[in-house]
Structure P
Amino acid sequence: MDHFDNNCQQIAKLLLLISSTYISFRTKDTAMIKHDLETIRHSTAHLMAQALIELYPNEKIQLGIGPVIENGFYYDIDTELQIGDEQLPLIEKKMKELIKKKIPIERHEINRQDAIKLFKKLEQPLKVELIEDFPDEEVITYYTQGNFIDLCRGPHVNHTGELSPYFKLLNTAGAYWRGQQDKKMLQRIYAVCFDSKESLKEHLNFLEQAKKRDHRKLGKELHLFHFDPVAPASPFFLPKGAHLYNALIDFMREVYKRYNYQEVITPQVLDAELWHTSGHYEHYHENMYFTKIDEREFAFKPMNCPCHMLMFSNFKYSYRDLPLRYADFGRLHRYERSGVVSGLTRVRTFCQDDAHIFIQPEKIQAEIEQLIEMFFICYKHFDFQDIKVALSTRPEKKVGSDEIWDNAEKALEKALQSSGVDFHINEGDGAFYGPKIDIQVADALKRYHQLGTIQLDFQLPERFDLKYTNQEGQSVRPVVIHRALLGSLERFIGVYIEHVGGAFPFWLAPVQAKIIPVKNELHLEHAAKITQQFSKLGFRIQLDERNETMGLKTRETQKAKIPYMIVIGDQEIEKQTLSLRAYGEQKTSDYSIEETIEIFQKLNQQKLPQGLRDFS
């Protein structure tokens, strides 16, 4: 019995020790246990604002908003002090000092008038503006953090000691107050914040990789495109960029041949009356460009669909003519606010691989199945392997009867199921004129980008009074399918540059190979003959005839991410061979001229996906 009691006492002591250790662990790591990451990020935004004010007590710093965003937060401030990226480490240091002080964070409720008085006294006019715009029923709260006061709904951590030290202030940028161009430009500080050192390190590594792949950076380095203030958010494609652009159009044209599309060309400037008919004037006016010609109002087209509706309405069609597939590479113009434009991914002038399919309602499912097949073949050809598909169903405000919507949604769902595609439902996220399928692809850094869309439309056939003759001789309305595969070519090029890091596949590369003579005085003449021979065969070959060192030429060829480097020296001339090195490889291999031509021809055949090369 004594032995049993002794054992019990030892077990009790052990449990007490474990419990104490666990409590101690919880106390040390309370931020991770008690608060979710979003709350920690929100509180860290306040911490950054406090650090700024304490660092620069003699500067007038007016606080805007500091919301949580993906992976972190930002804070907008108005101050004459110019905060550059070089000052961010100093702000970080101050923030970590405030964490160590474990300053209590307290919530306070206040009525509207007192809140306005408080923030006027604090000389925070941006906060006063926010308070004045709050709805009458809004419960107004502010938080104190030592001497620091900020307007906020919360929630927040209990004291600064509960905040994660694993944050990083990334960069500064300009931002219009409340995102409105007619308001003042503020300074914005972006930051990331995580709950572990490993997560922060992983994300910073991701950002470093993303920076290296940034299409704006690579576009300049690879001489693909540039921007100029004379045409805001409108790219100028240089010869190499123009090659990419045209090669993508050629690619889609080859795809279209195999899926029975007919390419059309439509005007860019059209009478405003057309846009009233389509509904774009009322619903899309703020994103359109207008002009007056002969006292009539005209608009630059932001999309092709009304033009295609007009083309269909100008002829009589029967069910035998359907499906009718119009493809259009026409240039489009849409006004995007300066705060949202970004490189090639958000521009004001662009081209889509756009198409509209006029079809009988009962044929929708089969057409969608064919579209899914075409989309997946093309995306995988560009090495997008991780693909997400969403079916967006009827929104609350819609046109058309429930019966039409039921049939349309069922047709899309059955098409996706029969295609063996995994998809999820986005309830109520369809367009007001019909349900849609949205397709996102993941790039090499696992970031998802929306490229393709397939939309059913019952509204435009109604608005343009489109009809065809069915098998019973009756005049009935077609359904229109709007679809884009690559989407905006500009945006696709931006996404694809970052996906491949600027190292394009052989068939697409603006320069497929660069020929480098070892010594110009001995090897340039032969290298020029080889260049001419390959160029006549249709290969895009560049001869480096500069009188520079081999080391420099080699480094620059690698930096230009050209698929192949061909070196010609004494041995190559004597043996009538070529020394080939593929981009990213250290190994050089020797091939005969005929073998090299065969290698390049096979690589060029990859212009089309394997599934479409022998398509019948």
Structure Q
Amino acid sequence: MSVERMNMLNLVAPIQYIDEIVKEMVLFGKLHIVNAMVEIDESNFMIAVDEENIEEIAEMSMIHSYKDQQSFKTFKYHLDSLMTFFNIPEEVKPDYLSGHYSFKKTMDAVNDIFHEADALQKKMDAKKQELTQLDNIQNCLKMMKDVNIDLSTLNGMAYFNYEIGILSKEGREKIRKNYENIPAIVLHIGNDQKDEVYLIISLKEFKLETDRILRSLNFRRLEAPKNCAGKPFEIETIFYEQSEILRAEIAEMEKYKEELREKYYSDVEKAYSQNEMEEAKTVIKSNIACTDNFFYLSGWVPEKEKSLLDKRLSVFDDEVILVFKNTKDVYNYIIPPTKLSNHRIISPFEPLIKMYGIPSYGEIDPTLFLSLTYMFLFGAMFGDVGQGIVIFLMGLVATKKMTNSVYGQIFMRLGVSSTIFGFLYGSIFGFEHILPALFLRPMENINTMLYSSIIVGAVFLFISFSIGIINAVKNKDIKEGIFGRNGVCGFVFFMGLLMILAEMTISLKTIPMNFLIPVMASCILLIVIREPLTHLLINKRPLYEEPPANYYTESVFEGLETIINILSNTISFIRVGAFALNHVGLFMAFHTMAELANNKAAGILIYIIGNIIVIGLEGLIVFIQGLRLEYYEMFSKYFVGEGIEYRPVALKCS
């Protein structure tokens, strides 16, 4: 339950091994790549200076970025087309990547397959388009089946145009009201279920005006045959026979397509796997530096994976120079990436951390604290046995149905918390008197709920301050860790404020006021002068990084803000008790509605609807309010979140 330890990797090897070694790095799947050229330019790339490495070190003076001349754009288009055409899932198969393979041969094979498949696809598309046109014409002819006129008569008109189509109900009403203003003859010629089909005949010189009117009437044109002779029902038979021939041809093509799929499936699948490998290799190669004889690679590797990488590269014997550096040796000039390593019970809460920011490498991983406090807050605000079980089941279904459904796993855990608090409150589906309350009933103990919320908030803030101070000590940040608003001074002021509130509310006397208030005032003063005081302690000059007048103006306001914030942070937790009371109060309204219905079936329906509304609406609000308390009240005390996420170059293998 921490940030995983990292080591910086520096690797040098002969240029002829670049493809093989980079491939091993991709299969290793644990390398967070760093630009080697930048590392060398800043004199941070280190290898042992001895007689064996003298050639590699000497050539670093002639170093340049690696340029890969290969372009996969056309090949990628062909491959994507084949994956779609043959309906092949996008899965990387490690078996296709073992041993040596020629990607050039794979590319040539894919290009040949594409040309064969593309020719078939174009023929199929042309046939399907032709079939669609025939189906549209048949549809039009079916709607004209009651028209007893030879279509050659309509097609042979010298001075008139005609259109066949469907008018909406609104369009038909407009025509009836404005028929005398339309420069066309409108004839009802058939129908198809709820659609009415019309024949529109107009003079050719009025074509533009007629088209404009038809558009305004939402006239939907039907594709009528223009070069046919005969009555509609006679012509329909001819087109039906043609469409059946086309369907048979398309069926034969589909059969041939399936034969091609069986023939080339493994080839295309292999090409996809190898292409994913080449793209991953390109990511690494773009960050490699090289000379005519050697290449240089840098990156971060989890400390526990070093032996595995050594084993992978051992096949190259002494050709590879491999150096691992501890973070202490490089932390001053390069920030290690952060890889969170948590137990699977709390790891689903990591996305909530990442929504705020990535923990810095030197920070304490906040996942454990967030997961425990967030589950507690949600359960306390939304305590109900029945609804908690429903939320758990919703999360379970989401986890089963959706791939990598992290939020489904979060809902499962929140559902368990809600169920536990439901037993503590004695609440099930909004009913407060079915189960015994193992702790208390919120509505019967309003003051206790509100006071308890503030006490819980004070405990959580106490822990938050403590984590923040530990982070500052680890990073040797005296200014913020000792004198900052979230450091020791802010913590002492916070504790003093709690003692004052305890004496005012429950008459609990701890430290005398005549001693406590001066200490708190001193803490605020130290927060105000923390910059010059820190510079004085570490013997740094000048004492101010900006004009003193500007510094003190800003710092005094920050001191006042500290007083207000610490007070508001503590009081803000009262919302936990308020939402627990609101949860009960909302159901009291549904209980009242059910009783007023004076009908058992209606009452049950109201209870069901009430539970759905509460789970959907109030559940969402409580989810958001819990995050608000985490982000604004607690994270602000101890979490900076300015780290770099660990992103290794790896394949997503099936």
Structure R
Amino acid sequence: MLGKLKLATSAAALAMLAISTIAAAQQAPVVTPMTPEMNPSYSYVRPEADYIRKEVMIPMRDGVKLFTVIAMKKGTTKGPILLTRTVYNASRATARMGSQRLVDILPVMDAEFVNDGYIRVYQDARGRNKSEGEFVMNRPIIGQLNQTAVDESTDAYDTIDWLVKNVPESNGKVGITGSSYLGFTSLVATINPHPSLKAAVPQSPMVDGWMGDDWFHNGAFRQPNFDYVTTMTTNAGDNGQVANGTGDDYLTFLNAGSAGDYAKAFGLDSYPFVQKLFQNPAYTSFWSEQAVDKWFKDKPLTVPTMLVVGQWDQEDSYGAPAVYKALEAKDVNNDKLSLVIGPWRHSGVNYQATELGPYKLPGDIGLDFRTRYMKPFLDHYLKGGPDPKLASAITYATGINKWDESKTWPVGAATPLYLQADGSLDWTRPSAKDAHDDYVSDPMKPVPFSPRPVHMRDADAWRTWLIRDQRFVSGRPDVLEYATPALTSDVHIMGAPQVDLFAATSGSDSDWVVKLIDVYPDEDTYRPETAGMQMGIAFEIFRGRYVKDFAKPQALKPGKAENYKFGLPNVDHVFLKGHRIMVQVQSTLFPLYDRNPQTYVPNIFFAKPADYKKATQSIYRSAAQPSAVILPVVK
């Protein structure tokens, strides 16, 4: 009996083994040496992940669907939504490291938010990457320039409407943020906003592409934009830059000729956006009606907005302060609008910010800003947190490294610092009857904006050129320098320094570049590496043909002094006791800006080699024509 039982048990075991073997064989794919080896898909979000990541296509009012990624911690309930509408690939932005931790797949700036229950949403803008529709650079708001039924404001509205109805984990409140182009889409979302949009943090928004953001500065064209055109508008995906090699950009652009010649040589003249640039070199309605700050003229301020910009923003220094200026009067209770200026490069607020070029900071000031100001602001409006009662202007005082909180902006009183004889600067108006300093500007030997060899695609070089030590051009015969003696006390400036330049040229057109510089003492026991440094504080360029009217260029009269008035970027900076304040004046900043031929031609994009001529430039410093940089000095 016992033997029969053992035999039966063995038989049963063998039968189970056979069944499991057959099942395993049925489940495993049959492969041969020639079986194709591409697996159809892979789930990058594993069961052990601490998050949920969804991809959806959200319909807009015209039927176009926009690719959107929704990411949140598992178990999230009643979470506020933080939205970013991007042209830089929503899928890539939300899958950085293939990690199973939410903070690792998202950009660094998101960590504080998703760790506190925020639902993070990234969306490809219309016509970019996986979204449907047609892409139009900085799509104008519905109106004279856009007679369709959609713009970035309506797309934001429709997106928010869908999210609050279809994301059950949310509390129905939405904030929007992003930098640069993403700052533009964030800002425009506050025009005719969805009722569920409760707060906005546009960072370095593209606002006016002619006056002082990406495409031009006071009429001078920024040549790195050619790379941006190929990466953004070759097709809907992510693309490479202009195929111009890896040599010195200074020589590449110089040898090409005009910006138009460069575009033609590298196959860019067929791009619609390049043609928009070429056909609209002046500040006509094409540009003025696309200026976002002007879109707010007749719109109420209904969405609490925190505008953010870096003091050394090398791309979009103009936009945030311009919008603040346009909106400040609408903030009647001083509770809906703040301007933040931090010690950052373009978009640097969203990364680790412990230093910028030679300037060292006492910790991560990007993280400090997000935790001290940005998150309490969003928590208040999206989560019902306490009112942080933020100041109208929140700025970081470089030089002494501390946050300043002010009731308005600018803070400092306009105080002229005059150009004087012998390369000096003084607060006293000059008394000479007829005095000027001359230099010869040769467009065939332009002043580089960065030490050569120039590589504008080098991330570190590009991000730090505004703060770079300017001794690399000091002593050039085509760069004038003026400096104060060593300061006997600190000089604190808070606002946008203004250029009041009296200048003449022997040519019939000219550019004028003015640079405000902090000169460190020649010796420094504790930081010898910065001894004598000429640290850039604020730079700007002005194309002379627009001195009378930005929309109607005209030739300059040779030898006739004109008064050029323009602003430098907004700063909060302290020139320390023992330092010197310096101003440099020159006529080229190359190849960042295209060369002015210094001979008037109707369109500089199409200047010919014979048009580029040397010119003698005269900078006046007399009683009647007192050139100065007007500093916003805190008394």
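Comparison across structures P, Q, R (criterion: relative contact order in percent (Cα under 8 Å, 6 or more apart)) gives the highest value for Q.
Hey, distance in nm of label points 7 Å out along Cα→Cβ at positions 44 and 124 derived from one of P, Q, R reads 1.3; which structure? Answer by label: R.
Comparing structures P, Q, R by mean count of other Cβ atoms within 10 Å over residues 36-43, which one has the largest value?
P
From which structure (P, Q, R) was Rg and Dmax of the Cα atoms in Å calculated, if the value obtained is 37.5, 111? Label of the source structure: Q. In this comparison of P, Q, R, the computed figure 90, 74, 43 for Cα extents along the principal axes in Å, for residues 204-427 alone is attributed to Q.
In this comparison of P, Q, R, the computed figure 0.10 for FRET efficiency 1/(1 + (r/R0)^6) of positions 284 and 364 (r between Cβ atoms, R0 = 30 Å, to 0.05) is attributed to R. For which of P, Q, R does helix-only ellipticity at 222 nm (-39500 (n - 2.57) for each DSSP H run of 4 or more, over all residues; to 500), calculated from the coordinates, equal -12500? This figure was derived from P.
Values quoted throughout were computed directly from the atomic coordinates according to the rules given, and no laboratory measurement underlies them. Keep in mind it's a predicted model, so treat the numbers as computed, not measured. Cβ atoms are built from the backbone, for glycine too; each structure is taken alone.
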